[in-house]
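Please treat every number below as a calculation from the coordinates, not as lab data. Keep in mind the model is a prediction, meaning the values are calculated, not measured. Cβ atoms are built from the backbone, for glycine too; each structure is taken alone.
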Structure I
């Protein structure tokens, strides 16, 4: 069952808060996108989030999440971004497992590090932004799934 990007962001904020970590808009955009990629690859193309992802200057961005986060600028996001979504994702369900896997893989990276990672050669962002010259265009789930397919197999999800 797909979730809103805001609900997934709240799950990351809850994980971060439990570890005394603060997250920025950049962190959340990339973490939510990476978890979406992991989920697409692990579960036969089933999307984690219901929102479109677009190729923006600093990497993949989910516009509805960006609209919710823009008030924070480059600063830290309030850990209670969307408290009404708490509990909608359990760490024991498939969505929660993809989020936890992504968190453990990337929690020590800065938002800028995650942006650089998302710009890797032949990444979904690179394909849309540079190779297709479709700046600010949609990053298709099929492209994201293909990119993450080998990564998920090696991660054991």
Structure II
């Protein structure tokens, strides 16, 4: 009986913590000011906002109406991993460019928003191998600039 009570208390604390985080997430500005930099893939340069914390990576480009030409969001991960991406609260399609160190390792083109799906029903996109950067740009950019797996990637920190 005592074990059941302890487990119940632990689960209640976890539920409370998640509820408070979700409330903070909802009330906090959707588009916080992020630092900016630039990246280059092959011969194409983008101005990017830097997403390098768990909160900014979870938000990504959600709630925005679109991106200007040659702009995007660069997600930076502290260690290479196979982090999944979704289109939660997205209003426009994207190209997702998976990068490991200084090379493009994968491309997910014309990823569409899924407004009709519930949170648990959203498609999750995974890189083909561990990555430490993800560049999100307007859909069609990969084709427009003829980006390919193996293209060089550089990031000005």
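Brief remarks on what is shown
- Structures compared: I, II; top value of distance in nm of label points 7 Å out along Cα→Cβ at positions 87 and 127, i.e. the largest, recorded for I.
- semi-axes √(5λ) of the Cα gyration tensor in Å from the coordinates reads 33, 17, 15; which among I, II: II
- Which of I, II leads on relative contact order in percent (Cα under 8 Å, 6 or more apart), largest value: I
- Of the structures I, II, the one that -7000 was derived from, the read-out being helix-only ellipticity at 222 nm (-39500 (n - 2.57) for each DSSP H run of 4 or more, over all residues; to 500): II
- Structures I, II were shown, and distance in nm of label points 7 Å out along Cα→Cβ at positions 63 and 95 at 2.8 was computed from II.
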